[in-house]
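Undergrad: Pasting the structures in now, so scroll down.
Readers should treat all values here as calculations from the given coordinates under stated rules, not as data from a laboratory. Everything numeric here is computed off the predicted structure, so don't read it as measured data. Cβ atoms are built from the backbone, for glycine too; each structure is taken alone.
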Structure 1
Amino acid sequence: MVDESGELVVAEQARVLALDAPHVERLVANGGRPLVAASWTTTGDLLQPPQPPGIFAHALLVAFEITLAFLVAYLVTGRAY
């Protein structure tokens, strides 16, 4: 899992199982500060990953990101490069 974007990266033939609700425990160690521990288990349900974008959608996304980078540079510095 990529934290910033929320993307899930898996191998081509990997199986992805759905997660059950988290189990949260509050732990107190020798009268110290309370700690919180969480754990997850799977429901056993198999999730079907979405189809990857086609080559056209990927090229369009790359072109948009490049255009956005030049636009931000122009707005910040007055020059696109």
Structure 2
Amino acid sequence: MLKYPGIIDDSDKRLCISFPDLGGSGTDGDTLEELIENAEDMLEAYLDVLIEMGKPIPKPSEIKGEKVIYISVTLQVKYIAV
């Protein structure tokens, strides 16, 4: 399991989160619960694309701050029988 730090921006009507370790990619949500769910889905999809493209998975960094939360993602290795 990997835990990526996300920086929350609550300056708009919707909550937004961006992930510095992933080039600033992010998502949004109306509530904190929706934001976390969307962030988990986005992280999984983003990392799946990196794997499919044969690119390295970025190592999660450690960021601290009052608007930083860590989102967990579990990578599943897919095997294809040839």
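Undergrad: Identify the structure, out of 1, 2, from whose coordinates Rg/Rh (Cα atoms, Kirkwood Rh) was calculated to give 1.23.
TA: 1
Undergrad: Given structures 1, 2, which gives the highest value for distance in nm of label points 7 Å out along Cα→Cβ at positions 22 and 38? Don't skip to the end; give the middle numbers.
TA: Details: 1: 0.1; 2: 1.3.
With respect to distance in nm of label points 7 Å out along Cα→Cβ at positions 22 and 38, the highest-scoring structure among 1, 2 is 2.
Undergrad: If you don't mind, there's one more thing I want to ask. Taking relative contact order in percent (Cα under 8 Å, 6 or more apart) from the coordinates of each of 1, 2, which one would give 21?
TA: Working: 1: 21; 2: 38.
The read-out was computed on structure 1.
Undergrad: Where does the value 7.6 come from, among 1, 2, when mean count of other Cβ atoms within 10 Å over residues 30-37 is the thing being computed? Kindly include the intermediate steps, with their values, before the conclusion.
TA: Numbers: 1: 7.6; 2: 14.0.
Computing mean count of other Cβ atoms within 10 Å over residues 30-37 on every structure in 1, 2 gives 7.6 only for 1.
Undergrad: Mean count of other Cβ atoms within 10 Å over residues 6-13 computed as 7.5: which structure among 1, 2?
TA: On the way: 1: 7.5; 2: 13.6.
Value 7.5 for mean count of other Cβ atoms within 10 Å over residues 6-13 corresponds to 1 out of 1, 2.
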